Structure 1
Amino acid sequence: MTARRWARALVAVTMAATAGGCVPLFVPPVPTDGLTPAPAWRVAGDARAEVDPGAVGAARGLRLTMRFEEVPHDAWVAVQWFGPTGGERASESRWITPADVGRTLTWVAPADLEITPGRWRAVLSVGDRLLRQIDVEVPAGAP
């Protein structure tokens, strides 16, 4: 073997040895579960609270209209109405099941609730978990 061949062989061996250093020593495992999100309570984005004028001559009220996009399990869902001064004025609970997904649900504030002008809030919750807060402005002199 000539010196030139020995030099080429030495270069090839050196390149092979150093190229091995570029290979990562650890390949992270790929999860087999596909990273599926955990079920959660999800309220659709079109939820709204509004002033409900009621029938002609009837006192005005408040109405909350919403849909669930996901309901992970059966549970009591509470709606609490907070007045402009910040205190809770009324509340109601309903039993919600996964069958209620996609249905339009309406909560009406109690008829004996005195509606005063200002910003009202309807707060949806399950247990101690807040789902959504929806505001509505009751104008002065609303029907």
Structure 2
Amino acid sequence: MLRRDFISKIIEQMVSAVARLLKIDIEKEQEKFLKNFDEMLDTYYQISDEELEKLLASHDERDAMLLDEKLKNLQLRLFINAGLVFIGQNQIEKAKTCLKIIERIQAKHSDVFEFPSEESLKIGEDIFNLKKTLAEI
């Protein structure tokens, strides 16, 4: 019970951190986004952007946050933005890893029916555009 409460508290903090990251204009402030993204990865996942592949492997502590249902849309949006910034920085492998992380998050929640909303439709469109951009490179 204590562990679950601890994880819930960390998830609440993470929601705030991700929300701040998503407010950054990724077209104008790519460096700021990457700096804050790396800090978030370090704080919550104990990895750097050089170790993004670790989020593709099963790991109980990381998965508790990465695959949390309440964080799903925030995480999807975060990794979409990260992928787009990595493309802008010509870091294509990191962008591809972000796409794989997005697919892992989606696969975890594929059995949960979600009524289409404006947000989910926009996320789907942005994922499609990220895939398309990566395919054109």
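One of 1, 2 was used to compute FRET efficiency 1/(1 + (r/R0)^6) of positions 17 and 73 (r between Cβ atoms, R0 = 30 Å, to 0.05), and the result was 1.00. Which label is that? Structure 2 accounts for this read-out.
Name the one structure among 1, 2 that helix-only ellipticity at 222 nm (-39500 (n - 2.57) for each DSSP H run of 4 or more, over all residues; to 500) of -23500 was derived from. Numbers along the way, then the final one.
Working: 1: -4000; 2: -23500.
Label of the source structure: 2.
Have a look at 1, 2 and say which one yields 23, 18, 14 for semi-axes √(5λ) of the Cα gyration tensor in Å, as calculated. For semi-axes √(5λ) of the Cα gyration tensor in Å, the value 23, 18, 14 is produced by structure 2.
For the set 1, 2, ranking by distance in nm of label points 7 Å out along Cα→Cβ at positions 9 and 81 places 1 highest.
Every read-out reported here was derived from the displayed coordinates using simple, explicitly stated rules and does not represent laboratory data. Because the structure is a prediction, the values reported are computed rather than measured. Cβ atoms are built from the backbone, for glycine too; each structure is taken alone.
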